[in-house]
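Values quoted throughout were computed directly from the atomic coordinates according to the rules given, and no laboratory measurement underlies them. All figures in this text were calculated on a predicted structure; none of them were measured in a lab. Cβ atoms are built from the backbone, for glycine too; each structure is taken alone.
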Structure P
Amino acid sequence: MTFNGFKKEAIEFLIDLEMNNTKVWFENNRHIWEENILKPNVAFVEEMGETLEMLVPMINAKPKVSGSLFKIYRDTRFSKDKTPMKDKIGIIFWQGGAHRMQSASYYIFYNIEQYYIATGIRTFKPPLLKAYRKYIQNKTNARNLHKILEDIKQKGYKLPDPKYKRLPQGFKEEDEYSYLSKYNAMFGFVTYDIDDVFFTEEIVDKTFKVYQDMDNLREWLYELTLTVED
């Protein structure tokens, strides 16, 4: 399947969904979602997956829902937002055999106004958080991550805010890299307003450039994930 850019009709669909966020409305308009969102997203995964093999030969690029494509149905059991359908579309590529959300990843999200390109892991669940804190107690690992984050900021990308105000047990304020222990996620990202590039095949190159710029973070995180205990 050839990817020629995301569709303007996809944004129009999301605008309509925002005003009609019910399962009944969605099922009556599922054919529009499949044509204007699902099909282009599948084509993007296939195209980007091949491109990303230059960085990660065994990258997981699975062009299906619950693979590289996120479900549009919201799991309202675990969300403050109780509307049944998500108002943004997500795509992810990940490295390794762990769960996609606990793996070193590249991802892109878009809604009616913006698209968001990122590299990293959006949230550390307890086993990964435990492994992360242990990993950065090694000064070499912490120094390397610090340098990577400084490089990402110098390139104009953003980082998440630390989750915790206090240092966890085992870290001291006087330690040069102790600030890293306050994070419960690690990723770099950039946000763009929806533009003409988004609707052309050039979005593949633009997205890949972001991934490439932050690939040292992906590599560092992948090494971290290998230390997670079952």
Structure Q
Amino acid sequence: MFTYYLRCDAEKAREALDGDYKVVDLGGAVRVVESFVTLYAGGVPLCMYKSWRMTYTDYQIYGLAKAEVFVRKDGVLVRLVRADEKVGLPELVEGSPLVVHAMDVNENGVMYRVFRIGGYVELAARGVAGGIKEAFHPKKGVNLLIVDLPISPKFQHLLGEAFDLAREHFVELHTTMLSDVCPLCGGRMEKRGRLVRCPQCKVQLSRDVNAVWALARNIVRRLGREQQLAELREIFRLYYPNV
């Protein structure tokens, strides 16, 4: 459900897991202490990640009891899962095509956009829905659902919808907007009320609209698929040809 990229000694991580990929019980090689996710080797912390996404909920409430661990060249991907969830982190990271479902949840509803990446570029959908389940329509390929969800009791039912979807689909939850990151160059944008503008690319957009593009860009990079950032930029230019 939550995927983290931990930069650490890949060889030691591989030795600790006895391979490149393994599903382990929480409390063993992978432990969660408050909002920290830690990978252990021989009882010694190998690397630690401060998860700001877990500061607003208790992972035990949702039955997160296992973790998928996938060793890359320069680090480790860790994904916490429930017992009834689908696993397959290597497929998620290396599979093609990659279908990114980006949702921005706010007072106006659920803003929904889909980016299909992998050999070709396609803008699949956009729209507004009342709920996450209503908006989410899985496409053929490896699915990743990104939800930008406010920290408020008012939106807790939508958080429950996201966790329910995670049983069959891969979900990444964010608690803060990345509305001031340029979707083209990744640089910092200038805030102008509810608008943001990139001084380098001359892109000017609503902060809410820009946030979902930045989230998609961020997760593609986190999964180590940086060769597809150019495709994501192309999708953006097709969607907004006049910016």
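Have a look at P, Q and say which one yields 16 for relative contact order in percent (Cα under 8 Å, 6 or more apart), as calculated. Mind showing how you got there, number by number?
On the way: P: 22; Q: 16.
Only structure Q yields this read-out.
When FRET efficiency 1/(1 + (r/R0)^6) of positions 29 and 109 (r between Cβ atoms, R0 = 25 Å, to 0.05) is compared over structures P, Q, which one is greatest?
Evaluating FRET efficiency 1/(1 + (r/R0)^6) of positions 29 and 109 (r between Cβ atoms, R0 = 25 Å, to 0.05) on every structure, the highest lands on P.
From P, Q, which structure was FRET efficiency 1/(1 + (r/R0)^6) of positions 133 and 221 (r between Cβ atoms, R0 = 25 Å, to 0.05) = 0.95 calculated on?
Numbers: P: 0.95; Q: 0.35.
Answer for the origin of the read-out: P.
Can you tell which of P, Q yields -6500 when helix-only ellipticity at 222 nm (-39500 (n - 2.57) for each DSSP H run of 4 or more, over all residues; to 500) is derived from it? If you can, show how the numbers build up before the last one.
Numbers: P: -11000; Q: -6500.
It must be structure Q, since only it matches.
When distance in nm of label points 7 Å out along Cα→Cβ at positions 37 and 149 is compared over structures P, Q, which one is greatest?
On the way: P: 3.4; Q: 1.5.
That would be structure P.
Check the numbers for FRET efficiency 1/(1 + (r/R0)^6) of positions 157 and 197 (r between Cβ atoms, R0 = 25 Å, to 0.05) across P, Q and tell me which is largest.
Numbers: P: 0.90; Q: 0.10.
Of structures P, Q, the maximum of FRET efficiency 1/(1 + (r/R0)^6) of positions 157 and 197 (r between Cβ atoms, R0 = 25 Å, to 0.05) occurs in P.
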